[in-house]
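Visitor: Structures given as structure tokens follow.
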Structure 1
Amino acid sequence: MSRTKESVCCGCGSKLDAASTADGSDYTPEPGSLSICAYCGVVSIFEDDMSLKPMTLKEIDDLPFKIRSEVMKMSNFIKQKNYSIN
């Protein structure tokens, strides 16, 4: 896990100040890296100043198929997990 500039998730309002990979490998995000909120599943992208901006549906649709498929699978998993808890 690496620390990032503090942002607030536009989906759930959680404070986000760290990033990690699904498999736990070392990774430091950079501008243009994707992020999925671990609390609500909203997909965002790191801006040049390392703040997070929610991705539009068009931006998500424009991702290469394999990446879009994995991102949506992870986002939906988080949403389902949180839905079943509440």
Structure 2
Amino acid sequence: MRIFFAGELGDRAPKTRAELETLVLRELRCALQCGGAAAVSVIPWSASPTGANWTVSRYDTGTANGTACQRAMEEIVPRFQSFYELVQKH
């Protein structure tokens, strides 16, 4: 039996860049020692082997622990990429 993860069947929820940045930053701030994170920047990305069409280009840890935030982002970004697709509002 094969288990499918969110996003594998094209069911990623559409989100704008601003929405993704807000979601990722909110999740990052919930991570241990990352409550002081200040900003996240999302960009389009077409090189993902998982089919994700966006990634985080940079983030500002603010007053948070940089190492803790790096570990958190390594978990948050792939998980969110499987749930959300970047769309542009016209």
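Bear in mind that the values in this text are calculations on the coordinates, not laboratory data. None of these values were measured; they are calculated from a predicted model.
Visitor: Which structure, out of 1, 2, was Rg and Dmax of the Cα atoms in Å derived from, given a value of 13.5, 45? The partial results should precede the final answer.
Guide: Working: 1: 12.4, 35; 2: 13.5, 45.
It must be structure 2, since only it matches.
Visitor: Still on this structure, I have one more. helix-only ellipticity at 222 nm (-39500 (n - 2.57) for each DSSP H run of 4 or more, over all residues; to 500) computed as -9500: which structure among 1, 2? Mind dumping the intermediate values first?
Guide: Values: 1: -9500; 2: -12000.
So the calculation was done on 1.
Visitor: Another question, then. A value of 38 was computed for relative contact order in percent (Cα under 8 Å, 6 or more apart); which of 1, 2 is the source structure? Before the final figure, lay out the partial values.
Guide: Working: 1: 23; 2: 38.
Going through each structure in turn, the value belongs to 2.
Visitor: Turning to a different aspect of this structure: Work out the source of 10.7 here, i.e. which of 1, 2 gives that when Kirkwood radius over Cα pairs in Å, for residues 37-76 alone is computed. Present the calculation step by step, with values, prior to reporting the outcome.
Guide: Working: 1: 10.7; 2: 11.0.
For Kirkwood radius over Cα pairs in Å, for residues 37-76 alone, the value 10.7 is produced by structure 1.
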